[in-house]
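No value in this document is a laboratory result; all are computed from the given coordinates. Source: prediction; values computed, not measured. Cβ atoms are built from the backbone, for glycine too; each structure is taken alone.
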Structure 1
Amino acid sequence: MQAIDYLAAPALAVTPVAAPLNGAVTPPGSKSITNRVLLLAALAKGSSRITGALKSDDTRLMAAALRAMGVAVDEPDDTTFSVAGSGRLTQPDASLFLGNAGTATRFLTAAVACIDGTTVVDGDEHMRKRPIGPLVEALRSMGGDAETATGCPPVTVNGNGIIPGGRVEIDGGLSSQYVSAILMVAPLARDVVEIALTGPKIGARGYIDLTIEAMRAFGARVSQDGDATWRVEPGGYVATDHHVEPDASAATYLWAAEKLTGGSIDIGTAAVAFTQPDAAAHVAMARFPAMDAVIDGSQMQDAIPTLAVLAAYNATPVRFTGIANLRVKECDRIQALSEGLNRIRPGLAVEEGDDLVVHADPSLAGATVDARIETFADHRIAMCFALAGLMTAGIVILDPGCVSKTYPGYWDALASLGVGLAPVSA
């Protein structure tokens, strides 16, 4: 039987399951860690081997950009990158196009400040709506020359081969990626860089911890002074081999499928073994169908779409707080979740400021609806609403190919567990 190319379908209809989902699925490597260590390996002197890596749209865009800046990046197999760098990046011949890859765009905007020459960092129409102004201001404060006309990409960075360093104050409330970007370029500065948070909050603090862990693995000297200040010594990076753990955000879909259907899905890694902050969603899911009335999503933002769909089948309503940053992701995820849930049942979700309230309705399990889910080219919206299709008939996911951004094998993984997926017209 010929395999179905789910990614090429204009839309997919999901067939509710008749039995618990049981089996084994290995999630892809972490996108967050892969893009961090790809950059660090490129900035290191020598050859590094990255295993367990994610191969998806986002990481391929990062790898392509690094190649354009003189780094040798080979791909010997489906989960490995071999990276050989000189310790510096060189000026690319053209603008760096990074699609809607937020990590690659933010990280490289900082990294190219050390290039001798002018570099333009750009993205697609979605990326051009995602804020980057605080990062540009932070680069300027440490001696870099960067500018953006709109506060979003494209960003023009004029470098002279090195940035001076010094104290950088940055509000990490909108995105921890700004802080991570400055941290990762800091070892290439001429002098010590001190990074201090100015805002009262920081989105997804756990991702800064991931950044620092990766930096130290590649030889950077980073120390922390209190909860909101880091000191990074000059000296660059040293090549090393690094293994990438599975993606915790991808794991949330499989954990939720297990809870919804009463099944048992072995993902090969215990929830407590993950270092990524989205793994905290496993604790919230463990309480289903009696999830907490209020869930703070500030430190597990990419898991919120999964939790929101799971909450639709909970016994009682769930309010999601601390998720304002979801409005500036690949799409306005709060709005997209509200719209999708209300297509399943009018009134199922409501936006209250930047909170999302999901009015649980267990009777949706076994029901039939007519819900064509607009994904807004957002991989997480497509993947989370597929979970609703496990329980409720009539769920159709538009643009299923958008999952290739971080989990190209998602539909095949569901099919391997026995989920029925049928291509339909959009």
Structure 2
Amino acid sequence: MQRRTLLLSTTGFIAVGVLLAGCAPGGAATESGTAVEASLDLTDQEITLELMSTPESGAATEATIAAFEAEHPNISIEYSQTNYEDYNQSVNLNLSSEQSPDIVLLNSVGNTVKNGLVLPLDDYAGLYGWDDFFPSNQLNQWRVADNGSTLGEGGTLYAAPAGFSLVGLYYNTEIADRLGIAAPSSPAELASALEVAKAAGVVPVQLGNAEGHASFIVQLIGQGIEGADAANAWAFGHEGETFDTAGNATAAQTLVDWQAAGYTSDATTVNGTNLQGAVDNFIAGEGLFLVDGIWDAGKIGDGLGDAAGFIAYPNETTTGIGTSVAYAISAQSEYPNEAAAFLDFLRSPEASEQQFAQGFMPNDPTVAVAEPGTLQGDIVAAWAAVSEADGLVAFNNNATATMNDTLTAGTQQLIAGQSTVEGFLEAVQGDWAKTHGQ
């Protein structure tokens, strides 16, 4: 299966379309309760906004900042970034400090909304027309109910999208061709491919779980069985939901079975390797498959060239894990209107082009075009399939402020043979129940 290099051209494109839906606006207030008058009128004074983010979206964000500053020459944005784990641990401390940044990447709601650290954005959504621009399910994942933890339709909006991620299945097309394996379109075909690769002495699944990324495998298999609606209801903290389902039990057992069958590296290596280490191994030709997000598409495409392929994870319900990169405004910002103008700029063609170039699906879907037969073309096609099936599911890791740690420990124990499937399901649901009061 010969591949072409990554190209953007004016012919032979795959394009993604989206359906538009509306939501109702709400109010905004600062941390102290002072009302914020949302306005499209911006200051003409020289001001500086501070923005904090992580390296995963850094290149696109920095390019977007430059374009925004060119359009608003009196507004400067100082950019800083911290690695994902450290960032998540420190973002609330930074927001509550006297030197709070104005704009922050919001990876998960956690206690950020409960503690009143970021502003509600419904008034800005109404002024700028975000409700008409974005499909409702893309904004709903950043709508928070009055309890501060339940997400979804009907809540107050606290963040604006800056491009969308999708977790699926990368594969090495050169290895697949050599072994006579086609891109799998079902769990049965995937299982067969894993068996063929193992028999040929190829690592079937490149996996690094030092940071808990085996939870992606568990989630993709589980939600593929349960369906996107049920999976999202749990991830969003809806009343009466449970992680202890037949689908998630099958998924956790599959992870155990893959390890026992030698479909991944040994347990010590897997649990001692982080995601970027697994990506490096995959690029070096060590592995037929890699479960990862499209945020690593640039690195993988540069490393494997024509041999890089991507598909939605093969399951009957065509689901994928995904969310938006999203930015929020600090409740302490002195310039919330100017910060909101930057959030609105994130859906501009200039920003969307940068989002797509860095491996994210863009806010403006008209720039999501790529030549078929390229890695970007594969990504666009996978996104289209998941979107058409309404199969996008929020990250389980973001279900609570501590869920990523729980999933990391739980999957590491499963892989090392130190826990049972039942114990894993119980631990995950126990964490969820502490946050959602059930």
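Figure out for me which of the structures 1, 2 the number 19.2 belongs to, where mean count of other Cβ atoms within 10 Å over residues 83-90 was derived from the coordinates. Present the calculation step by step, with values, prior to reporting the outcome.
Values: 1: 19.2; 2: 14.0.
Structure of origin is 1.
Supply the structure label, taken from 1, 2, corresponding to helix-only ellipticity at 222 nm (-39500 (n - 2.57) for each DSSP H run of 4 or more, over all residues; to 500) with the calculated value -8500. Working shown, then result.
Working: 1: -8500; 2: -12500.
Checking each candidate, the match is 1.
When semi-axes √(5λ) of the Cα gyration tensor in Å is computed for each of 1, 2, which one produces 37, 22, 19?
Working: 1: 37, 22, 19; 2: 36, 26, 19.
Answer for the origin of the read-out: 1.
The value 21 for relative contact order in percent (Cα under 8 Å, 6 or more apart) was derived from one model only; which of 1, 2 is it?
Working through the options, I get structure 1.
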